[in-house]
Structure 1
Amino acid sequence: MIPALVLFALFMLTPAIWGVYISLTNEALIGPAAKNPRFVGLENYQRIVVDEEFRLSVAASAIFVLGSAILGQNFLGMALAALTTRRRIWREIKIAATLATTSCFLCWITPEMVLSLDWLAFLDYDYGFLNDVLEALFGTRVNWFYYYPMLSIILTNIWWGTGWSMLLYKSAFESIPLELEEAAEVDGCNWWQKLVYVVLPLLKGPIAINLILITIWTYGVTGFVLAIMGYREETMLMTVYAYQKAFKFYEIGYGATVSVFIFLICLALSLVYYRLLRVGE
C-alpha cells in the first residue's frame, strides 16, 4: 500500500500541486519571466474571468464533450454492448458480434496521430472516401472541415472512444443475473420494460464510471484536434487554448490557469454524475 501511495504522490499529486502553483505565477518560456518567474497571486484568475476567448473555449469544450462523449460514445457504446452481448439480440450470429466488438476495440487502441491521418483522409474534400460515396449517391461533395468543423471532430472522437464504452457495458450486461431477466419475462415484461425496470437500474454504477472517465478523457483531448483543425475558433477547446497560450504565446502561467479550470470542471461534472445516478442506493 505504501509504495503505491508513494508512486501516486510522486507522479500524480506532486505535478498537480505544482501546476496549481505555476498558475499563481507569471512563468513563461521566453523573456524575463522565463529566468525569474514571479508570484502574482490570483492575477491570472482575474484575467481569465474577463477573457472572451476563454469563454468561447469553455462553450466549445462543452459542445464537444456533450456531443462526442455523453451522447456519442456513451449511448452508442451501450447500444453496441446490448447488441453484441452473447445472451441478447446477436446470440445467433456470434461471428458478427465478435467482428463488431473487435472493430470497436481496434478503433479505441488506435494511436492519436494515426487517428488524425485516418480522418483527414476520410473527410478530405477532393480524395476522401466519404465524399466519394456522397458524390456517387447524390452528386455532391462536402467540405467538412470548413463548413462543419465541430461535427468533424465530434465524429472523430466518437469513432475513437466508443470501443471503451462498449467493452465496459458488455462486462456490465454479462454481470446481470439471467434469472432476473427471466423472472421479468414471466411477469409479462416486454423488452423495453425489462430494459428500463431491470437492466438499467443495475447499471447505475457502470454508467457513472463510464461517464466520469469519458468526460475526463474527452476534456483532455488535444492532439488530433490540433492536427486536424489547428487553432480554429470554432474548435478551440480548453485544452487547445491552454496549449496555445503556454507553447505558442509562451505564457506558461496562464496556460496552467486554464488547465486548473479544466480540472475543476471535470471534478464538478463527476460529482454531478455521481449524485444524479445515486450510486450505491
Structure 2
Amino acid sequence: MNRYLPMVSDAVAVDGAPGAIGPPKRATAVAVLALGTACWAVVAWMAIDMNNPLAQLMMPPASSWTVANVLAIWSMWAVMMAAMMLPSAMPMVVTFGRLCSHSGERMRSGAFVAAYLLIWSGFSVGATALQWTLQATALVDPMAVSTSAALTAVLLLLAGAYQFSPLKRVCLARCRTPMGFLIGEWRGGVPGALVMGLRHGLFCVGCCWALMALLFVGGVMNLAWIAALSIAAAIEKLAPRGATVASVLGFALIIAGAFRLLTLMI
C-alpha cells in the first residue's frame, strides 16, 4: 500500500486550494447527487403512492410472505439505504474520485460506490429478515411501524446507548475524515477500489446501523421519519462538531426510550 501514498500526496498538492471544485470532482459529485436523487424519488413514490401494486408488495398484510414480497421488501430497503446514506458519503466519494482522476483512473470511482452500496444491500438483507420476524411476532404492522411500546423503548434505548460505544466512535471517526481513511486504506486498480468501497461501507454500517433500526419505530413508509434519520446521520458525519452532535442525539434517544419505558410501568 505504501507505494501509492506518494501519488495520494501529489494529488492533494495538485488539487490546489482547499474546497476547489475541478471538472473531475464536479462530475463525481453530480453523478452521486443524481443517483441519490433518483433513490429519494423512489422512496417518495413508495410513501405517497401506497396503493400501487408494487408498493402493496412491500406491505404484505401478514407474515406469510411470497418470494415477490421478499424481493420487493429487500429492494425497498436497499433503495432506501442508498437514498439515506449517499448524501453523507459524498465527501468520501468525491475525494476518492479526485485522487483517482490525477492518476488517470477515473473509472475506479464507480467501483468504489458500487462496493459501498453492496454493503448496504447486504445490510438490507438483514433488515428484511428482521422485518419479517417482527411482523410474524406482531411487533410491527405491514408498514414496519412498531405496534409495541416495549419494542419502541428498546430500539430507542439501544440506539441511544450505541452512540456512546467505542465501535460507534471508531466508525464515526473514519467516516468523518475522508483523506485519513483514503490514505490509510489506499489500494491500486479497480479491485483495490472495490476493497476500499467495501471497507468504507462496513465503517458506515458500523456507524449508522442503530439509527437505521429506528426505522422500525416510525415505519418504512414514513417519509418525514426517513428524512429525519438521514439528516441525523449526515450531521454526525459532516458537521464540524459531529461527534458532539452524536452524543447529544444519544442522550435524547435514551431519554425518549426511558420515558417510553416509564409509561409502560405506570
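If P(r) over Cα pairs in 10 Å bins from 0, in percent is calculated from each of 1, 2, which structure is the one that comes out at 7, 28, 32, 21, 9, 2, 0? This figure was derived from 2.
Can you tell which of 1, 2 yields 0.75 when FRET efficiency 1/(1 + (r/R0)^6) of positions 143 and 239 (r between Cβ atoms, R0 = 30 Å, to 0.05) is derived from it?
On the way: 1: 0.75; 2: 0.45.
That value comes from structure 1.
For relative contact order in percent (Cα under 8 Å, 6 or more apart), which structure out of 1, 2 has the highest calculated value? The maximum falls on structure 1.
Here helix-only ellipticity at 222 nm (-39500 (n - 2.57) for each DSSP H run of 4 or more, over all residues; to 500) was calculated and came to -20000; which of the structures 1, 2 was it taken from? Don't skip to the answer; put the middle values down first.
Details: 1: -20000; 2: -26500.
Only one of 1, 2 returns -20000 for helix-only ellipticity at 222 nm (-39500 (n - 2.57) for each DSSP H run of 4 or more, over all residues; to 500), namely 1.
Every read-out reported here was derived from the displayed coordinates using simple, explicitly stated rules and does not represent laboratory data. In this text the structure is predicted, and so the values were computed from the model without any measurement. Cβ atoms are built from the backbone, for glycine too; each structure is taken alone.
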